[in-house]
Structure P
Amino acid sequence: MLRALRAISDSPEIPDLDELSGDWMPGGGIEQTPALVNFHGSLGASRNVLGVQNFTIPPYAQGGEMAILAMNGGLVSANDFRWYPYQIQRRATLDNVRILTTLRMPFEQSGLLLAVDITNAGSKTYTVTLTISIHAAVRQYPGKWE
């Protein structure tokens, strides 16, 4: 059985995970932001370049938005979104600052992983203040989920 599975997985007809990813989509062109699911829970990306919403790992559920990124006091909206089977990427450009964020859920574990890559796209030194707000309302729903 394992040999048969290995032969199937090596087939050129079966795409790898990155080949299943979507193209970059402009934030203004999508109705619903991308979401991720693993065997423990789910979450959705918000329109903020780092934001997370509806993070649910039974019996806990997060309401509202958390992990919101601001630059120089102003919220940073994602210009573009890209969904992969295992992660969501968002990007934004403000002034000479390019921001790329990656959101994942760990394999076979409860949690979320956030990465932020910041690049100065200009030719001169540019100083910014970045803040991340992690405020979240978390509810517990004991008992059986219907």
Structure Q
Amino acid sequence: MLIGGSSFGGSDDLWPYLAGDWSEEYGVQPMPFDGFLFASRVMVAKEPHTFSSVKDLIITAPGVADAQWEGTYDKEIGGILTFRSELGEPIHKIATRGVALWKEFDNTIFPMPKDKRAAWLAERRAEIIEKLNKNFQKPWFGWKKGRCGCGGPW
């Protein structure tokens, strides 16, 4: 079974894989795909219960030309950032503040040897809590009314 996923921009991109023509340039018989994974395409359809603001974000992202994808590992291009997923594979995300912070952590904290992480995190505890609370969709660490929200004295 041959399944293709993501990054199809429209019928022109998809057709060679559906018809099987894509394989002929490699000197082999046509090999049509058996299925396709569409992810974001399906999220913006009418039927899913995706929040309308999320649908708008997906639809309005400028997108990335094929030749530019590699650049998204280093910086935002076309509203997209790329980094490693929890499984160690590349993952392409819309460049929100939360995603930018995830990429920052992916470049600093996650590659660090495990035995060094705890001390590094302890040194930067207030800074990290502040960044998490500022850049994610909900506070990670609660605080009492009137406190700065940066963790304060526990």
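Read the figures in this text as sums done on the coordinates, not as results from a lab. If you're wondering where the values come from, they're calculated on a predicted model, not measured in any experiment. Cβ atoms are built from the backbone, for glycine too; each structure is taken alone.
Assorted remarks:
- Comparison of P, Q by relative contact order in percent (Cα under 8 Å, 6 or more apart) - largest value held by: P
- Test item: distance in nm of label points 7 Å out along Cα→Cβ at positions 78 and 126 calculated as 2.1, pick one of P, Q: P
- Read-out P(r) over Cα pairs in 10 Å bins from 0, in percent, for residues 30-85 alone, computed value 20, 35, 35, 9, 0, structure in P, Q: Q
- helix-only ellipticity at 222 nm (-39500 (n - 2.57) for each DSSP H run of 4 or more, over all residues; to 500) derived as -10000 - corresponding label from P, Q: Q
- Which of P, Q yields 30, 24, 13 [semi-axes √(5λ) of the Cα gyration tensor in Å, calculated]: P
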